[in-house]
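No value in this document is a laboratory result; all are computed from the given coordinates. This structure is a prediction, so every number in the text was calculated from the model and none was measured. Cβ atoms are built from the backbone, for glycine too; each structure is taken alone.
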Structure P
Amino acid sequence: MNDGWYDLIGYAGAAVVFVALGVRSHVRKGWLSIGGAALLLVYGVLVGAWPVVVVTGVLLVTGIGRLRRELGPDTSFIAVPLEPDSPFLADYVGGNAGEIANSQPDYHPDPHDTFVRLISRDGLPAGILIGEPAGKELLIKLDYVTPAYRDSAQARWVFGSGRSVFTEAGFTRLVANAHTTVHRNYLELLGFHREGGSYVLDLA
């Protein structure tokens, strides 16, 4: 392998690291950073640039550790009840209105949406869930996750091991409407099944 190929590996690693800097999702950023650091590490070894090897080796180990924590079982999730007229809720939804409109364009604040939960991940706000109770059913009006945590285990927790968020409030069934392909795929991935024009998840 000639020096031109060595340089190509180095430039590729630098490019991947540069792209990672602009990624908002913690998980995607982690994978890209690991990939870029690995390429730069290989480049450093090939050209004998040992300071580069040391620095990228440290970055690689650190990146793997962070990604393991991100995807690991020790992540702590909590669903915090909020009042529908909470100033924080208004600020949170308003601040993310653009992204909410892209993924769930049918959402509009409604006084009937009395079930509100802020999903906290390791003590930080990670998402919001808003629904309209209808007996033992909950019509989910908004299920939004901030970009930084969109690839994490939050959704699997809410609708899986953390479903007591709903059952303790007396609900046995969740109903959601999806108007975008992304939202439909998301619901199906979480176990919702099509029933009429809606998606349903039985909790019992």
Structure Q
Amino acid sequence: MFSKPEKQFEKEFYRLLDPYPVLETPRLRLRQVFRADKTDLYEATNDPRVVKYEPWGPYGMQETETMVENILDQMKCGLCTEWAIERKDDAKVLGLIHLNNVDFFNRSAEVGYWLARHCWGKGYATEAVKALIRFAVTDLKLDEVVAVCHPDNKASLRVLEKAGMKYQMTLPQYVSLRGKTADCLQYHVTRWDLLS
């Protein structure tokens, strides 16, 4: 008896993540997360401005270590879709980027990311998002990549637009931030947008 197509796609999706792929851009290397990354990541997770539009944080070092351990546990299970964003010049980890909410039936996933404040405004986020979208479509065979962003996070909205994503819809009362719910904007890009 044949498996459902989405089950076959899921199996192939995770097979392509073993060994964990390294994605290269002119200035960045997107690679698996290591325990030693916690110090660099703490610079971002502990910064209230970095996590302003995230439903978590700021984190202390212990919480950052727990976050890293959770990522490593996912990796051991073969279910990790999180990359460290490493700057090639000095091997410093600037933040994380991931694919989550993978929908194997519709072949879509959500890209999310955050970077330390000292590297904002330098194009690193756009470079990383473009690389992961390209990998998701060409290698992982996804048909659509979406991103969800708080409407007040203008810098992140610009990143999504520069990465070729377009506004799709407003998600009412989508996220809870510091006890307050807020609408979010969903952007997306499809395989056909990239290949046209």
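General observations
- Each of the structures P, Q was assessed by mean projected area of the Cα convex hull in nm²; the largest value belongs to P.
- Highest-scoring label, criterion being mean count of other Cβ atoms within 10 Å over residues 10-17, among P, Q: P
- Of the structures P, Q, the one that -10000 was derived from, the read-out being helix-only ellipticity at 222 nm (-39500 (n - 2.57) for each DSSP H run of 4 or more, over all residues; to 500): Q
- The maximum of distance in nm of label points 7 Å out along Cα→Cβ at positions 18 and 90 over structures P, Q, that is, the highest value, falls on P.
- Value 5.4, calculated as distance in nm of label points 7 Å out along Cα→Cβ at positions 50 and 82, assigned to which of P, Q: P
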